[in-house]
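Participant: See the structures that follow.
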Structure 1
């Protein structure tokens, strides 16, 4: 525990209190400091605190806007007034009119891509052409409520294929996944926590496990009074023989899940902030624990960074019966503003099985809760309860993600599928961009980045204490811990260099670690960030050397 004895510490009494605050709230204070720094010096602020990408996948967006043109034509075909009012798309014969549109606009890259999407859906899935085009047309216009409310028919087909390719390494388990389209991964998280509690699958005070470091809401939500779960953290504590973080989990820690008192496991895979994929040995151990020791364990896996890990295979592929998967399109396609994500659940799942085993009293309570939307509540799948709960049940008839969002999600999914068939050009470029930024950062810190096939690299978590020991020894590291707050690094970077990074301790990672996003700045900016991080470490070392007794 730091004692804050050193007058040189950049952390004031007020700022010490910020150690208790979410790093995403702390970020606002750091931005204020960086702004103050900018006013005092000729430089610009570099904010590597959030994972909002600074790229956009262009072709699926071009396709969206081209479909908008066709959609407007179809509305005007129904009826049109000079005052700017038109009808709505009509299904009969729409596919033939769509083919004419494709031919007349074949010079457009967006239209050429739409044609590929159309042909894929017809040839691979035998979709009815009029139904498919009508769904797309209504979606781009947004003139209807979502029907089905859980996800549109053809959106589900396309996104299932995408999930099989990107989250199941092209080898999905047998059976079908039901998908629920949500307003980004954040909404998906809220809905899952809510429905698990509403349906008494997780009761207040129940035991859950959390694999850390992890995205902060998974730490903060279970602490809320409504849930008040007993949380056991499974830390990524493995170190190499050289004393470097591997960001993987000790077998002994994972084996704690054998205890059936643990009702649920939450994991972000690849992790945030370390950005490492769960090792095959850890996956096999979790599979063994579920199959032999804790068959009722409910698993929630957040796989938003899956596409940055070649050959990624989600826990949903290995343990489909026990797993809910959250996937957001925001990071890969540069689409945080679109708020497009899905919850995926296998139709044969432990959640539905546990609902049927609830005590009679609990079943009666749930019968009352959902009776306004169906009579056979006992047979109502958990995924449908997620949809209803997302609108407080009473507004179930207006549930569902907006149609334009679902169409853009469809186009994102089909873009990735078609890209793979044509040589993975988009994927390879995305990985190249991230990897070059990562190497640039580490090269300019002068720290050693070990090759690791499990590294996704969307973020980089840098443990300053590890590098303090490596460069200056245990005595220096001990002095640093004794004299400074772990937040001192992020405050100094903001105040002295106008750089904003987040504290890794806020993600329940090593308290002296910092998280740098590799998504939202240009490659050259990571030269600056890397050099300043190293300068901060070296400046501490200079202060330490001056504090040592003079040797005559």
Structure 2
């Protein structure tokens, strides 16, 4: 019998490496004041690179959460069952402080160190990062009510993962979710109809629905609802307020929060997203009545930071898989990575990845300084987050598609892991405001935000003529914004230019010279095609690709 099934020219699994061996990440970590966390970041990187961690990610996605609305006797329970692999991922994330822990850590760079870990662990599996991100983001909103913050913040920051439905203050640690969107309003939360009626004891009863509530098994939720008065719910949205709603009440009984169904989503399969009904569910007011958007926007801005970090993480994960594949796969008499056209593609993917990572770490650093009271950092962070949320999240989908294609047909097969990256990519562009919402938010941040933006990019003045020209053109364009209708119509074009200028300034100041030169030549110099792999001649692809090789 002749053996016909000899396996040759297949790429070995990418396991047993340190995912923190990532030059752009480590440079950002040190630059933004968290060099002290480098050992811990490498420890997590080594875990993320293990076969065990990657198996957790695969299994968690293949075994999706299951909704159990009733027990066998007909009692309403509203529980979501997760695979044990999901809980393994959550345990690592919480124990490593990727949730609310930085808010209780007074060290400089605490939020930067957390961002680096979130970036690394998100490459293992993205779905479980949703409740981790929301728990992180809930704290600044909760601080609008010091009494509630005093009760719940220490538990939200505790590094103990304690799943299960019990009264929050009886648990070792908590996770937090957010419930804003309703079917009739979407991003227009002022159209929400969920109403809140006050009670003599200071609590409120919430009645209504929510169209998207991710991670419905969290312990507490920040919920938007219209505060009712004697005349009913204001029709203009002026009563919109923020409330903290627990899954289980202090006396141990379950709150009247009912899960109608779980969403069947394109990606993010390990994470449950539910439609929820409130039937006089007990909640407590956070912040001032009628100031719900102003209160919860603190949470939204933090989750937008995590969208940028997640985009950068997805790019890095796809990039290293593509470079690894090309380094082992032979075709037409040689290795793929040695062919000029593939090198151009891989170098272009590397440039995009490093630009995203540099921006994510810079925004994490600005967050750290803003939390410490730096007003200039706060102003830059305000506009930089909106710019980064728009552009990095848009580019993530295109990057995932190209990285997948580098593996050919193997990349289209589920076992490669690339389809999961591809399906996950569009979510961050939608979550916490789609592209139009982010672009309009940039327009709202103009003024002091524009000054902070140009103060940031101008620190690279004189280092690269192409960058200088792009900054000057952008200044002139912003100066000509006098018609609000025209400004809105051109918002996406404007924000794209702002993002490229900001990324270019970061790479020129801090990036590898070959990466910075190629970025400015293509993204700012105009010598760039639409698809990846259209870098101009003369780019040092060897130096760029060295940044993406797994050691």
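Participant: Of the structures 1, 2, report the one carrying the highest value of FRET efficiency 1/(1 + (r/R0)^6) of positions 213 and 389 (r between Cβ atoms, R0 = 30 Å, to 0.05). Write down the numbers at each step before the final one.
Facilitator: Working: 1: 0.55; 2: 0.90.
Of structures 1, 2, the maximum of FRET efficiency 1/(1 + (r/R0)^6) of positions 213 and 389 (r between Cβ atoms, R0 = 30 Å, to 0.05) occurs in 2.
Participant: Which structure, out of 1, 2, was mean count of other Cβ atoms within 10 Å over residues 157-164 calculated from, if the result is 16.2?
Facilitator: 2
Participant: Also, quick follow-up: Out of 1, 2, which one gives 19.0, 59 for Rg and Dmax of the Cα atoms in Å, for residues 309-484 alone as computed from the coordinates? Each step should come with its number before you reach the end.
Facilitator: On the way: 1: 23.8, 69; 2: 19.0, 59.
Answer for the origin of the read-out: 2.
Participant: A value of 15.2 was computed for mean count of other Cβ atoms within 10 Å over residues 125-132; which of 1, 2 is the source structure?
Facilitator: Matching structure: 1.
Participant: Starting from the value 14: which structure in 1, 2 was relative contact order in percent (Cα under 8 Å, 6 or more apart) calculated from?
Facilitator: Going label by label, the one that fits is 2.
Participant: Out of 1, 2, choose the structure whose coordinates give mean count of other Cβ atoms within 10 Å over residues 109-116 equal to 27.4 when calculated.
Facilitator: Only structure 2 yields this read-out.
Participant: For structures 1, 2, which has the highest computed value of FRET efficiency 1/(1 + (r/R0)^6) of positions 101 and 293 (r between Cβ atoms, R0 = 30 Å, to 0.05)?
Facilitator: With respect to FRET efficiency 1/(1 + (r/R0)^6) of positions 101 and 293 (r between Cβ atoms, R0 = 30 Å, to 0.05), the highest-scoring structure among 1, 2 is 2.
Participant: Here Cα Rg over 2.2 N^0.38 Å was calculated and came to 0.98; which of the structures 1, 2 was it taken from?
Facilitator: On the way: 1: 1.06; 2: 0.98.
Here the read-out was taken from 2.
None of the figures in this text is laboratory data; all of them are computed from the coordinates on show. Here the structure is a predicted model, which is why all the values come from computation and not from measurement. Cβ atoms are built from the backbone, for glycine too; each structure is taken alone.
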